[in-house]
Structure P
Amino acid sequence: MKTLPSRLAMPIRSLLRGAAEALAAAGIDASDFEARAILAHVLEASPGSIAAADCEIPPTDTRIMNHLVALRSRHMPLNYVLRSAEFMGLTFRSDARALSPRQETELLAEIFSEHMQRAGPVSGLLVDVGCGCGVLGLSVAYTFCDLTLISSDISATALQLYGENARLLGLTERSYAVAGSYLEWLSPGGAQSVRYLLSNPPYVRPADYEALQPEIVRYEPRVALVSPSLDGLGAYREMAARLPDMVNLRLAGFEIGYDQAEVADIMRRARPDMKWHVHDDYAGHPRIVIGEADG
């Protein structure tokens, strides 16, 4: 980690104050925090050391800082500005090739991992449907070293980013990327090998898309957000149709929209032999559906 410069051009407090004011004027919440995060990224330092520092910043770093603040002021997602995201204690590359990782998705990874640990020894095949940059499947595979991971997505650029993250985490020997829609790529024989299933599929209703935050509409890939059906549930029905083939499935986890708790019913009809639970997010809204095999 780079130490902060001590005898250079612009006072750090002035730079941070100007950045925070610019972000606030653009309507960015938590502008002070984001200004520190951006400068910490530029200087390869921790946000804590930035906040406590009393020094000056060189002109080159100041120009980079101003450029990144300008991008964020146009409502580019912060993870895209920084080109990285923290997820489950790991660092992932993040850019417009895939969705910016969200707190709700990390909650799915946490709850899913907790259920896996309680179920006993973890091994076998994990499938991550609609993997994007890979935060879900890769973080779980990183935690449980006896898992093999297959991740699928219809976007070639998302799969490219996924591969970069698999290499960063040292998981290339037990993680594989597949181009395909939902579970259409999975053969009946292959479905019998799946023990764990994860997905954060597109669930935004088409009619609701334009009302989303500008960070989402302007920059994030629409195909990863908008459901294939008007009611927002099409992706779940597609996956539920394949659940009966997964005769050895032990655990399944899905992220859902805040008003889509009926996904649990869709999955329950497909696999009545499994126990299905809905978990709330930090705001108290239904957000995670977990299915567990009996026994």
Structure Q
Amino acid sequence: MIKFGPSGAGLSFAADGFSKTIDAPKWIKGKGLDLFEYSFGRGVRIGEETAKAYGAEFAANGVEISVHAPYFINMATDDEVKAENNHKYINDSIIALKNLGGNRCVFHPGSPLKKDRRDAMNILLGRMDILIEDLYENSHNDILLSVETMGKQAQLGDIDEVIEIVSRDPMLIPCIDFGHLNSRTCGGINGYDDYAKIIDKFINGVGFEKVDNMHIHFSKIEYSAKGEVRHLTFEDEVFGPDFEPLAKAFHEFNIHPYVVCESAGTQTEDSLYMKNYYNSIK
């Protein structure tokens, strides 16, 4: 079943009188949503006891939880110390994810920095093979590790690169961030046909099962000539992309992803709009 929810609770959580994450599951469920993404953007800073307490609340309220590994991970690094740290960040994220009761961990693939892009991808793929072996050895292959498409042209994470990474192992699934793809192509998503081409390319690249079960990040994003600048809300009428033709694509392709909204402050309200719109066109 397709599920919708926010990354973080947004401004309305505090406006409704809440400040503690332990209250988020019941609040999210009360809004009519199914999913919540917990971000470890600046590092994994949650203890086992706290994570399990949160997880019990998410389970009790029937809200799925995913996590986002630290933003500063760069799997294309040629520095061995940094590579070991990257693996630790992902392992720590997965341990916290399991304590929270979830099974999806999203991460950014990285950047070439001053290396040739193909050389950087080869380094990244080698790092991924080591990571995957480590996850199997530690019995963490029961989770889904979701590789995100990125919003800046200088970053690794275009469609072809994510397909190449995700093809390495069954535990890897795509996280298609349509706002990122729209940004890195300077407004290249303009309607149903553009969404359909992207989804079809992923199906051909990684198979229908992974696309049916994929993770999605969605928001409108301001972009420049180099790609992503900042996240916006659904109120924006200048930048895109629009959600409505994507909802049609979900139906046409008969896929059931987890859809996480990353709007700037209105992610809960915009998540509910997406869910209601999707259901209205069944």
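Figure out for me which of the structures P, Q the number 15.2 belongs to, where mean count of other Cβ atoms within 10 Å over residues 21-28 was derived from the coordinates. Here the read-out was taken from P. Have a look at P, Q and say which one yields 20 for relative contact order in percent (Cα under 8 Å, 6 or more apart), as calculated. This figure was derived from Q.
Please state which of the structures P, Q yields -0.39 when log10 I(q)/I(0) by the Debye sum over Cα atoms at q = 0.09 Å⁻¹ is computed from it. Going label by label, the one that fits is Q.
Computing mean count of other Cβ atoms within 10 Å over residues 13-20 across structures P, Q gives 17.5 for structure P. Source structure of the calculated read-out (helix-only ellipticity at 222 nm (-39500 (n - 2.57) for each DSSP H run of 4 or more, over all residues; to 500), -13500) within P, Q: Q. Comparing mean count of other Cβ atoms within 10 Å over residues 61-68 across structures P, Q, the highest figure is found for Q.
The numbers here are math on the coordinates, done by the rules we state, and not lab data. These figures come from a predicted structure and were not determined experimentally. Cβ atoms are built from the backbone, for glycine too; each structure is taken alone.
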